[in-house]
Structure P
Amino acid sequence: MAALISVIVTTYNREDALEAVLRSLARQTDSDFEVIVADDGSGQETAALVEAWKVRVGHRVEHVWHPDDGFRAAEIRNRAVLASRGTYVIFLDGDCIARPDFVSVHRALAEQGAFVTGNRILLSPALTDKVLDRQLSPEIWNAGRWLIERLRGGVNRLSALLHLPLGPLRNMRRDKWQGARSCNLAIWRNDLDTVDGFDADYSGWGKEDSDLILRLLHAGVRRKDGVFATGVIHLWHAEADRTQLNDNERKLGVVVDGDRVRAQRGLSALAATPAKAAG
């Protein structure tokens, strides 16, 4: 079982969504965790928001930042890993609201030799605006409220909110990398060290998470499904710029066809240039 858990929340200039995520993490039933906000170059508003949350919660909250030089999610996540203290790391996007049992369920699913892939439900643009404008708390809505929102078209599905004891079925995709996303992904810190974390050679949107999953599999770390247990509530956002996707897919293809374990430019490379922590 994991001891201290590090929840790494990736963000970029979206303070209203980040506030909703930090609020949801403040409601966790499991308090033995820290939050590291991995900030991919946001302005001072994000720094001020994180600073305000530091004094409002009972767990460690840190803000790790680097300058805005395009989409560099892989690099800022690595910098946040280097600033973390936990033996188990959960990656969560800054627009994915966690339900109160999110950390406790991930802790229960944690297993040596495995990483855990969670899932999500997607809110519509209209419901997202309502949640953020009115500062609603969908993480504590009951089943009846969710059913109403589903009938209204405010959410794409309800299945990700269910809790089912899948047992051995959680290992059915143990060797599959497809469909795993870093918006809800838990990995032992020692396994991250083995593969040297995310590959910061990926810039622009796309495929850096698939690259990490593949290298974990190459290292003998299996996939364990957190579906029907760890689902998060994903706030709507416009599609990211995908101009570098083809290049990233080419890089991923090399990893798919090979057996490489270590990142080309991972944790060890970034350790020489420490992250900046606000506050």
Structure Q
Amino acid sequence: MLVSTLNVRFALCLAAGILGAGAASAAEPMVSESWLATQLHNPHVVVLDLRPAAAYLEGHIPGAVSADFSTTGWMAPEPGGAAGALPPVERIAATIGTLGVGNDDQAVIVADAFPAAARVYWTFKVLGHAEVSILDGGARGWTEPVERGPVTREPAVFTAHYTDSLRAGLPEVAAAVAGGGTKLVDARSMSQWNGAVRSPAVRAGGHLPGAVSLDQAAALTADGRLKSRNELALLFAPAGTMPAIVYCNVGYLSATDWFVLSEVLRRPGVKLYDGSMSEWTADPSRPVEQ
């Protein structure tokens, strides 16, 4: 159903005293449809829709800004072989500001593919922005009224405070492969882990030596939602308790595993290797197991 005004929600927002207020002081990693429905008039809650632009224009959450995952620049190639690395910090910070997200705003990520939502969530966290959440169920789970056509927000100032505590680089991964006391977690399918199937983004099939296979697809239900916390704890038990580095081919699928381990299971010391196998296998001298 199309809407142009949301008077009822406006009244609810006033009653809750949230209009004009900043984002919550500690954003939850996942937010519900009912929560977001009460926040649509909060100027400090910015909904970013990662779906393709065509799908966005056909109908989106009222007030949502199009941030198409494939064209907005959330991932970037690097000379060392990484096909989907974090873009230069200044560039991705400027992109976020152009979308209308400032340092005082809470970004709510909406997508149909959970890895895309998790990767953008991780990007905000790496840039030092804690006020970010993923809409549970994504765009497909939104049953409230929608609107059509583009939405634009005034550009905002977004200043990044980069932290490497959530991001693993090549030297750290090499140390883990050599036996540095860090668990390596492969988020791809078993067929890619064992080398039977190879992504065109990587030079050689197989996995990082010593890596455990935890296919990110197993963490999701048939409709793309995350499974319950208890189910996820059982599924991710093979990751053990030591610090972990999660990876895939280009740092996309691995964002799901990172989100589960770090944000749902609250495990400390979990990093995402955004270079992943595309960077690792670019140098044939680096070992790969099959």
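Remarks
- Structure responsible for 0.55, with FRET efficiency 1/(1 + (r/R0)^6) of positions 71 and 103 (r between Cβ atoms, R0 = 25 Å, to 0.05) calculated and labels P, Q on offer: Q
- Among P, Q, structure where helix-only ellipticity at 222 nm (-39500 (n - 2.57) for each DSSP H run of 4 or more, over all residues; to 500) as derived comes to -6500: Q
- Structure from which 66 was derived, percent of Cα pairs over 13 Å apart, for residues 63-118 alone, options P, Q: Q
- Structure with the greatest value (metric mean projected area of the Cα convex hull in nm², set P, Q): Q
- Ranked by distance in nm of label points 7 Å out along Cα→Cβ at positions 47 and 231, structures P, Q are led by P, which has the greatest value.
- For distance in nm of label points 7 Å out along Cα→Cβ at positions 215 and 255, the highest value in the series P, Q is held by structure Q.
- Test item: relative contact order in percent (Cα under 8 Å, 6 or more apart) calculated as 20, pick one of P, Q: Q
Computed from the coordinates by the stated procedures, all read-outs in this text should not be read as laboratory data. Here the structure is a predicted model, which is why all the values come from computation and not from measurement. Cβ atoms are built from the backbone, for glycine too; each structure is taken alone.
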